[in-house]
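Take a look at the structures below.
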Structure I
Amino acid sequence: MASESNIIYIGMTNNLIRRVVEHKNEIIDGFTKRYKCNKLVYFESSCDVKSVLEREKQLKRWGRCKKIYLIENSNPEWKDLSIGIDY
C-alpha cells in the first residue's frame, strides 16, 4: 500500500480484498491510517504461509530505493491496482 505522497507500507493478509477495504476506509488504527496509505500499488500472492512470512520480512528489510524499484518494475505509474476489483 502507498499514500499519495508515496509513503510505502508492507504487510501480509489472507484476504487481500478485505484488507484493501480496511485500509481505504481507515478502519484499523496504525501506520496506514496515520499516513493515509490506501492505494494498492504492488502485491504478491502465494498459498505457502511460511514463504509469505519470509518474503514480508525480506521486503521490510529492504531500503526505500529497492522497494521503489520493485513497485515501478511492474507498476511504473503507481496506479491503484485495487480499482476495478469488486469489494
Structure II
Amino acid sequence: MKRVKAACILQTLVFAQKEDCGLTREQQLRLNRDEVSRYKAAMDRSRTRYQITEETEQSDGSVIVRVRKQYSDRADVSEYFN
C-alpha cells in the first residue's frame, strides 16, 4: 500500500489587471498589491501553511508571486519549509 508521506504545491501566480483598463501603472500596482494581500489573508484564514519564495513587481504594474504551500492538512510539509 502506498501513502503520501510529504507533499506541497509550488505555484507561480501573476496578479495583473486587464489590459487597456485606463489605470496608471501606480494604480494597477496598488490594486495588484491589495489582491496579493487578500490572497495571503485567505490562506491565513484557512490555516494553510505557505512560504512566499519570491514577490516581484513588474514594469507593467503586475506582481509575480512564487509560493510554496501546503497540499492538504494531512500531508506533512515540514521538509519543504526548512
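A value of -12000 was computed for helix-only ellipticity at 222 nm (-39500 (n - 2.57) for each DSSP H run of 4 or more, over all residues; to 500); which of I, II is the source structure? Here the read-out was taken from I. Between structures I, II, the calculation of relative contact order in percent (Cα under 8 Å, 6 or more apart) yields its largest number for II.
Of structures I, II, the largest value of mean count of other Cβ atoms within 10 Å over residues 20-27 belongs to I.
Where a number appears in this text, it was derived from the coordinates with a stated rule and is not lab data. Only a predicted model underlies this, so the values are computations on that prediction, with no experimental measurement involved. Cβ atoms are built from the backbone, for glycine too; each structure is taken alone.
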